[in-house]
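Nothing in this text is a laboratory measurement; each read-out follows from the coordinates by a stated rule. Predicted model, so just to flag it, every value in this text is computed and none were measured. Cβ atoms are built from the backbone, for glycine too; each structure is taken alone.
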Structure I
Amino acid sequence: MAVVLGIETSCDETAAAVVDDDFHVISSVLESSIDQHRAFGGVVPELAGRAHVATIGPVVRRALDGAGLDPHDPAIEGIAVTSGPGLIGSLLVGLSAAKGFSLAWGVPFVGVNHLEGHLFAPLLEQSGLEWPLLTLLVSGGHSLIVLQSGPGHHQVLGETIDDAAGEAYDKVARWLGLGYPGGPEIDRLARTGTPGKLKLPVSMTGSDYDFSFSGLKTAVVRATQKQSDVGLADVAASFQAAVAEQLLRKLRSALEHYEVRGIALAGGVAANSTLREGVARLADDFGVVSHLPSLAMCTDNAAMIAAAGLYRLRADGPSPLDLPATPNWQLADVS
């Protein structure tokens, strides 16, 4: 059995995982520095980078121990590491560590696109996956609709033209005086609120598959100023419904134009209850399978990076040791 060690340090989570060549997760370890960022209402890049430096060694050690491996085990086929997109300082810590381990252990390493990693997450949780898939990838920094004909073969159909959905959640949560990250806080409040109590516009009604959430964030600010009698839970429910409506409307439009076997949800916002329910309903409407990730697979993790790295290592070969970090690496540029 061959395995790949995955390393993920694109933002505030330091993660390492071991995945075998059948895409089974052997071990997965994650350390988050989110508690250091809460007081600032968002991730502070320098604090995140320092946290990665302090934790990367122990996290990798725990992942290897959890898989019953030592660094020179011949079963280790390679090391996969996120090389973009993400925070440049955070990326450099993981990338430097992967290169060092590669040289010390005598195994190849491969740089992986973080977003492509999310596309591989369903392979880790569902056997017998049938293609093609339509994936809605929604996170703090990205919102995309991706058509996948198979592992490593994808076409970006649409993406956000400004703020990502997760970013809008954080900004609205900050305006409402809620904690960071904003997604879970708004989702929790929305469960007891009534959608539509706060009047919000319908965004991006055109025929393409692109998204926009910047205007919606501004609309929440103006609407709460004008409708100050609307309760916090109702504001949260109205905002969440507006975000989900745009995402699901675009996804429905794509389903009407592309014949697929399933719908997958990926990224941090994939944990949102309204969005998960909506994707499941869409799958039923179109008679396809819905692939809703576990909450552990919604967040950034190294298992998905190892899975994507396993594919890239075998399809494209190892990366050179001078591979740079690419903080703005677009999924559309991965081939």
Structure II
Amino acid sequence: MTLPTSTFVTYSAVGNREDLSDMIYRIDPVDTPFMSGVDKEKATAVNHEWQTQALAAADGANAQLEGDDPNTNTTTPTVRLGNLCQISYKVARVSGTQQTVDHAGRDNELAYQEMLKGLELKRDLETILCGTNQAKVVGNTTTPRKTASVLSWIVSATSKGTAGGAADPAVADGTATRTDGTQLAFTEVRLKTVLSSIWTNGGKPGTIMTGAFNKQVFSTFTGRSTAIEESKSKKIVASVDAYESDFGKLKVVANRFQRPRDVLVLELDKWAVAYLNGRNMISIPLAKTGDSDRRQILAEYALVSRNEKASGGVFDNTTS
């Protein structure tokens, strides 16, 4: 086939209008299951504090004499805990020219960039709270404050590696971090050990959070070792979204922002994020210093571990 002589085609044309879709497509994940699942609190100081209470151990020998003049039992005091408010922010900056020209897919460039920075900040917070091995840092004029992450609180119910120095934080007050050990396979036996410990401590966890690899490992546990094919719907079911344990039913959630080596077993209402008053994902217009506009998206927050004994973790898991 030959193009007829003198046919004017697009390859030679000047002035054809561009065809740019008025849509912008984004696939980066913004789901934050930990932040979405825990409670929200208000903090009024950079050191946000709370108290926990323990009961005396059950006494199986509590038999008393008739008419006895009783002795006063020892009082168990509360434990005062705290975490520091960390400041995290993103800044959007758009030139006056870019703000003025016509845009495809958004009307206001600064508002669009502000929205993107807010989503990015949300991902940062999820990573900091449940995806870092971070102890609290008091900070000073040259060192930023840091809030202790989930991994620095969980001590009482854990399964971890047996080599490589694996160790839980020394104390459950956010001042220490985990010591990662040699990785080993995530198994149902290890999970059951943690669930049993949590139940013995009095906890009632309802959520298991994993990375991608160990979410797939989870789907091979007893009861789901064989995929089920539903002939009518032409669907193969090969995943586990809930786990019926001896101590209750738990939802299994994949979290992109936690460490792949960790499997967290959480009673979510025993965790909260406390935002300093008026500092919960706020937008702050910054001073204009030239032909551009800036917006600072900021959060000042602390993780609250209301009682770490209600949660646990299977740590040092293989990830491939």
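Can you tell which of I, II yields 116, 61, 39 when Cα extents along the principal axes in Å is derived from it? Intermediate results must be reported in sequence, preceding the final value.
On the way: I: 63, 46, 30; II: 116, 61, 39.
Structure of origin is II.
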Given -14000 for helix-only ellipticity at 222 nm (-39500 (n - 2.57) for each DSSP H run of 4 or more, over all residues; to 500), calculated: source structure among I, II
I
If P(r) over Cα pairs in 5 Å bins from 0, in percent, for residues 21-140 alone computes to 2, 9, 15, 21, 21, 16, 10, 5, 1, which of I, II did it come from?
I
With mean count of other Cβ atoms within 10 Å over residues 109-116 computed for every candidate in I, II, 26.0 is reproduced by structure I
